[in-house]
Structure P
Amino acid sequence: MKGTEKRALLLFLDKKQKLSLKKDTKTGAENIMIVDLIRNDLGRISCFGSVRVKELFKIKTYPTLHQMISTVRGNLKIDSFYEIIKTLFLCGSVTGAPKIRTMEIIRELEKEPRNVYTDTTGFIAPYRRLSF
């Protein structure tokens, strides 16, 4: 996810806010950058050729804001939960790019880990299904 727009109280203004988010070239460029970063990360732990962008630039509406999201999926080639988490987190939408150097700087500058504040939540289901 990359890009948010506050909801408007009036319906016609709210639609305008949503359209503005969808058409914003800066937000779209940032979203593409993060999608590429996540595709790269996911590709390191997925079967060759299985990483796909399912949704790109979808605008999801919540009670207080519109959020631009993209969904990237892949078929895992490894079973190590530790390796999966180590490869994917912190999320690219938090760090930006270059991810590894940004994480090094965060560790150097911040006294405590970010934890739930900027990490993610999700679940592990049977049959090697994860959703975060």
Structure Q
Amino acid sequence: MNVVAVLGAAVLLLIASFVVLWVGRLGSQGALKRNRLVGIRTRQTLASDAAWAAGHRAGARKTAVGAVGSIVGSSVAVLSGLLPLVGVAEHIAMVSAATFILGSSVWMVGCLIAAAAAANRAAEAAS
């Protein structure tokens, strides 16, 4: 693995984190209509429009926390990937960037699982 690959992964995670934040915001505002492509798509949230809206409102904060945390972590990973440009050894930059990529990914996935659980509870209550 080289610095370019690690840097590419960091940039991809950064973009994905912004997409998650954007979709989460649309869902929390009621602008994301029930669909099978994006959003919190579980059996409970897809049961009705009311369940979909309630689920996305309930999961919004956890989704935002996950996305913002991942944006911060993946931004640090991008900066770490650029460290060889200022004389830092390439292997140190790669380990640093990879660590932030892994941590950011785990953080976002954990928060999204928590958001889905909250969304399911709210969707069941709304049905």
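None of the figures in this text is laboratory data; all of them are computed from the coordinates on show. None of these values were measured; they are calculated from a predicted model. Cβ atoms are built from the backbone, for glycine too; each structure is taken alone.
The figures follow:
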read-out	value
For 2.5 (distance in nm of label points 7 Å out along Cα→Cβ at positions 19 and 67, calculated) the corresponding structure among P, Q	P
Top of P, Q by mean count of other Cβ atoms within 10 Å over residues 3-10, largest first	Q
Of the structures P, Q, the one that 12.6 was derived from, the read-out being mean count of other Cβ atoms within 10 Å over residues 11-18	P
Which of P, Q yields -12500 [helix-only ellipticity at 222 nm (-39500 (n - 2.57) for each DSSP H run of 4 or more, over all residues; to 500), calculated]	P
Structure responsible for 1.13, with Rg/Rh (Cα atoms, Kirkwood Rh) calculated and labels P, Q on offer	Q
For relative contact order in percent (Cα under 8 Å, 6 or more apart) computed as 23, the structure of P, Q it came from	P
